[in-house]
Structure 1
């Protein structure tokens, strides 16, 4: 059905200017739900309401909620981008891609503008004459680095006004963690020279420092000044530790951020590798929200804008796995943020940079896997998700047992219904079940009848299990518990039509009032309750929606896997059906003997085939000839 915007929206669309600017979409409450920028406002905003948007579910959900549109004209695209980021930061619109874990990284700050520079840790980089080194991905990494550096370069940490005239130094001088300019042990020039060498090490240029210390250590040893030689040796070890920690990744690399993306369904994680002065100094991952139905290029592009809008430092080069549409505009924006120093966005095809992109992609995949594992292990989030779901659906109890059903078919063949079980918010795969649908003709597909058969068989098993009572297996487990326990919530993947079938089946078994059931529409992830035409829309950032999506995705995955396995089995059996003399009983015996593998039957020798019950030598030779 064609979407027709309201008269108010149509008037706005007709009168939008062909100029660059920013548009703000609002819902019925006047809340800004999306902020975007455009080179030509009229063309961009209209695209949300024409046929090109039909294939994007996120856009469809967005435009269903748009009641009003404001816009601000800007001089050019770069200014529009800056305004877009400002407005997104201010309003946090529901449908914009956002960083779930917006971070400020720690940096090492050296107050070089002071006569006797001190060293501290900061998360803000400002133009005050100080020198900054980083970013580091964790505070412990910064503290560990400084603790090691101080052994080689005993810098000031006190708040004294350094005149060189103090009577006594502090304890740090006695334990060789400060060279005491306060008492004149070193003067201003000597102290600043030491700090310059410290900065060289942080910059990855430690060769000259190491060479000088090595010469001095050997001279001290030759002069029998073993105490000084030992001190210099310790300094060298500290510098070696720092330089080895930062992996060299290429002679031509200076300051770069390498960005890669991993996605799975509605989840997205971006990984960044930080390269400074040719050394890989760290990496970090960011979880993104609102990425569904967006292309990888769009997700990367929006991440760059969100991330560098807050970043205290902009690298000289941003390396990506693929091109992004707004690269030119973003480069100009980053150049402005670097006060005129150019930043280049590149997509390498070979060499060290391409290898680093692959490293970042591998790490992004691992971060995504870990994120999901951590969610499954986080009982607080699971409890929050279940509590939110109970409230949103007005359930009588917390839905600790959730069953979800899905149908998988290809043109009506090998139809399979899947049931997945989530217990206390996590999948319980031992209770997954599949139903090979038998009552639907292979000449056509009937998802409603398939769902009816699956649910009827499920609740028939329920009645049988209740009547029989607990059936304890040798291991002490109740084999029929999965059938006897009713779910606290049953989700039917397929929307209102499938939900109607579920209601009919539940009523037939007298369970309608005992099993809370909802339908999940595939198009907008809307949830429907029985006899209520109004959909329930879960908050896009809620743990409840994340749980529902995981359940739905798992049901779909299990249905597809089961369907594929059944199709393959049917395919194998059909090949055997063409062999003269092989009927249903012999076909079943052959498949059982060779682990359902047609390749194993094809490769088997005549003697191995005749070992199967009912297969004589003549038939074995026929099988070999027919299967080739």
Structure 2
């Protein structure tokens, strides 16, 4: 429990004698109704209990930021980092700025931002490990790094870049609202350290003394309808109609016609020249997701063609089922599926905690995807195994395994798509994500079956037609997506700009490969399958899929807060890695240093996956009890 000094200055003390009943989003400010037994419970921090000291303990609190007073001294950052022992390459609170105009009429707004402890915390709903909790005490959204296994999904869904994924420890941490200070009547450390009294804190919707505004938006602040953040702003000084970012993000903010808010739009500061950028494209941190999604969707597509095709008596599929290529093909699918799961698991910050991915089945699309894909893999493995034997009992077991796999395919495949429909990442939040995933499954899945060399009985033409359908579906989605992103007023337009410039050559190469693969597949529908043409079609389709999926991950631009020239500037981070500045910790840039595949990590995995541990964990997931 935080120890309050006897001589705390007045500006560091909480002072909210009254509060409103509801916030501007219509939600009660009281987090626990009066008379609820929860109000009588003691406040516990690290096992230390404290009787209720703050009369506003069960009211939603939030930050207040006066942009007119902020001088970008970074005292708030320093105070937060010191109190929470935050390493130099992370910051729970950071200061960025936007600027507009030119000398002598130059205007600048500094923005200090941490977690906004939202009414609708999407980080909590997205986290598969249940590391997040929306506390009734002060309405704080708290996160436990020890529970986190480092998937980073919360960093994807948060519009404000509040959760921080540590590349060294492989886990996420974030602002905790300094609830220990609140309990003893003190404002958070960042607020108490603010030199210009730009930051303030208290019960939400209470306007601090000497302030007259309490807006929910400010130029550079992302949209609020996603999470309903608990932060209010004052910005009275006039600024330019257009405000730009000083980091490398090609975004500017333009005042809307109603003169009330600034909307993001494209700022083509990098010109319009096309580049390849193979190093960035194929060296992305998210390449594990490229391998996982492509391999799993390929196997799912192949399985969805074979098993239902046999059950419904489709003659070409039945002929393949009777051939000697069927069982080896199943085991090839098992190997490919295992490869994808391995790549995804080793991408985690803590791979030996993989089993925690099932913790949040009630809310998290990631947990549901993991559950569905795991069921599919188990069913596929069982189906491949039981097809090694003959006999009626074995056939029943094989069919049951196939049903399990198909159920997992539908459930896991749907949530593989849903988890990318993220409002904070407009480039992904489009139906083209689903058409791409489905098209990949149809095209590459059919080519995987054709790799068995069985073209007789019309199977070759049938699957070549399905390859063409998959490629057409993906192509139509790409056209609709490009049209939508080129006209949208959001970070999606910036992703489209990057696609046409920084990765323009790679983008058009992908399109050419897709069209070539489509033409060859249609040709084989008409003339029949030829081994050499099939091999060329496979190479073209696979190359198109790999480049396209890599673009899918590298192009997405989230609704992040503005950075500065160095701090929170993606361009500077990339430069620091290239020239070695990342080895200097004082710059706030760190390389990924956790090595999850070491022997000690593997031994930890074995210890934690004993039968007793697994049974206890399953019981905790189902009942919430240890």
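None of the figures in this text is laboratory data; all of them are computed from the coordinates on show. Being a predicted model, the structure only gives us computed values, none of them experimental. Cβ atoms are built from the backbone, for glycine too; each structure is taken alone.
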- Task: Rank structures 1, 2 by distance in nm of label points 7 Å out along Cα→Cβ at positions 209 and 481 and report only the one at the top, that is, the highest.
- Result: 1
- Check the numbers for FRET efficiency 1/(1 + (r/R0)^6) of positions 41 and 201 (r between Cβ atoms, R0 = 25 Å, to 0.05) across 1, 2 and tell me which is largest. 2
- Query: For distance in nm of label points 7 Å out along Cα→Cβ at positions 465 and 513, which of the structures 1, 2 scores highest?
  - Reply: 2
- From the coordinates of one of 1, 2, relative contact order in percent (Cα under 8 Å, 6 or more apart) came out at 17; that one is structure 2
- Note on the structure: If you rank structures 1, 2 by FRET efficiency 1/(1 + (r/R0)^6) of positions 105 and 553 (r between Cβ atoms, R0 = 30 Å, to 0.05), the highest one is 1
- Message: I have 30.4 for Kirkwood radius over Cα pairs in Å, calculated from one of the structures 1, 2. Which structure is it?
- Response: 1
